[in-house]
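Structures incoming, each one as structure tokens.
FYI, it's all coordinate maths here, none of it is from the lab. Note that the structure is predicted; figures quoted are calculated from it, not measured. Cβ atoms are built from the backbone, for glycine too; each structure is taken alone.
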Structure I
Amino acid sequence: MDRAWLAPTNTFAGLSLVLDRAAESRDESAWIVENARSPAARYLLLDATGEAFLRRDGDCLRWLDADERERWLADTRASLLGMAYERPHFLLVADDPGRIEELERALDARRASLRSAGLQLDADEAGLFAYAKGLSHWQRETRFCTYCGAALLLVAAGHRAQCTNAECARLHFPRTDAAVIMLVEHEGACLLGRQAGWPPGRYSTLAGFVEPGEALEDAVRREVAEEAGVIVDEVRYHSSQPWPMPASLMVGFIATARSRHIARRDHELEDARWFTPQQIVDGISDGSFVPSTRLSVSYQLLTYWLQSRSGLDLAALVEAAATA
């Protein structure tokens, strides 16, 4: 599919261009069974930690077909992911540690985390992996009713959990934690911070979780003030990114600060400072500045800012420094 007309897509995003989640069919048991048995069915296999099975001989997912599912994981619950490329797609989780190595050998597969495989896989497979990991994490963590404590039963092809206490019978739905991530600018410079434990020279955009009763724009202003003591006025939406590590949605913004005064308040950051485009260029060249990896929306925010403000290409700068 030609996506040239679209804005730059963050890693794991853009899945709606290829996937119909078929939410309206999740309660249709006969339809689910028919598609699960279809020769066209594909099964994305994760282990209990959320790592996916990839082909050992390439950077792509090791999909199972219906026959392989029946042969190796017939008793494992399948959760519907949706319809893509006119084929039903399902999730399987192999949660028996003793069988993992057996499955790797039988399927000629290797396992990888979402963080490590996100940039190896093509965009659609990376998005499906992220979707499956987020869903499986919720299933694994949501086993008892938060109202009465009774056990939960997965229903709706794995997308809801129902309390087994007949007097309660509440439904529980997958949860996503909203977080904001923002590039703050002021008169030709951008505010970036680093956490202790990051690789030397690594600086990234600021980020934080949204609190109850808080608008996204207000969360941006609060987080920047807490982490760097910088006061923000204008806040403009840029893009969003699924981030199921384990269950977040990153909502990206460009924000404008009133001044460059920095006074770290909550001490979450080891350092925070303002960078001009030239300082970023020089830092990448001499190794003193290391941007976030392309996996994160932080990279896209910095890419956008450098391109729109100075005509600089972040990817080209990083590549030139790596080959110098």
Structure II
Amino acid sequence: MARVLITGTNFRRIAGAQERRLREAGCELIPSPLTRAATEDELLPLVEGVDAVLASTDAFTRRVLNAADRLKVIARVGVGYDAIDVTAASELGIWVTTTPGANEHSVADGTLALLLALARQLMGTVQTTRDGKWERPMGVELGGQRLGLIGFGRIGRQVALRARAFGMEVVIHDVFQDQAAAAELGARYVALDELLASADFVSLHAPATPQTRDIINRDTLGRMKSTAFIINTARGELVNEADLAEALRTGRIAGAALDVFKEEPPEAGNPLLGLPNVLPWPHIAGITTQSVERMTVMCVDNILAVLKGERALHPVNEPAQPRS
């Protein structure tokens, strides 16, 4: 009987039919005792004798993978796999899979929700109204505002589609350019300097790579308009948090909405959490009933394929000798 470790918290919230699929395929399900992503030390006793993992953002380091003597596949709920040592997994014959495209609509919706909240200055208005005050801040309409997208993959394109419906002008910076897709959405590519200097809202949709880590830093923030806002629903690694906190404290930029942080959950002392012009979310932009259902289906599809000795359906690696 194949043993499947379940660490994905969202899977456990709505799994239902997908749990049944695994059980009907003869799998024994082993739920993680944790209600959050596991650290390296926490994973070590959990992975021994496990054939598959339906994973969250758990720390699958080389040390953990070496301890996973039977592991054949890590099926990640979501598209990010920064916490997985993919090189080590490939060397050990372990497939790593994600769920591409499953949450693009949810993240795009969440991005627009944050953008609207910034535009209408909702960060403190709800609380002041509850406190009995009747403060009426003056926001801005989105029509005619310029949105700069750093990254123009599936999610960036969905954000552009929604932003254009609000009458926003959309400019893009991405090292890989799809001119046809940009033209279809009424957007155009520009250099990063032009995007930063001209955008009213800068929204991040790039993967975390050596080239994009800390792309938002003291220098790039210094090129932005003082009235501009930053939105990050991509990866915490894209932002130098100390530099952003300083820019927000000093009024270098107007505000930020952050769904992701470098450390999650962020420590209580993270300076961004205490700033009145920061709207923080607990990494929920991509979490909706529909997206989680799509992701759980894809994860189970990947696990069952590998356990049958087949190629993973949505792999991010290609082990030379997959474990059997």
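Quick notes
- Given 1.00 for FRET efficiency 1/(1 + (r/R0)^6) of positions 110 and 286 (r between Cβ atoms, R0 = 35 Å, to 0.05), calculated: source structure among I, II: II
- At a computed 19.7 (mean projected area of the Cα convex hull in nm²), which of I, II: I
- If FRET efficiency 1/(1 + (r/R0)^6) of positions 166 and 198 (r between Cβ atoms, R0 = 41 Å, to 0.05) is computed and equals 0.20, the structure in I, II: I
- Parent structure of the calculated result 1.6, given that distance in nm of label points 7 Å out along Cα→Cβ at positions 262 and 310 is the read-out and I, II the choices: I
- At a computed 16 (relative contact order in percent (Cα under 8 Å, 6 or more apart)), which of I, II: I
- Mean count of other Cβ atoms within 10 Å over residues 246-253 - highest-scoring structure of I, II: I
- Label whose coordinates, when distance in nm of label points 7 Å out along Cα→Cβ at positions 22 and 294 is calculated, return 2.2 (choices I, II): II
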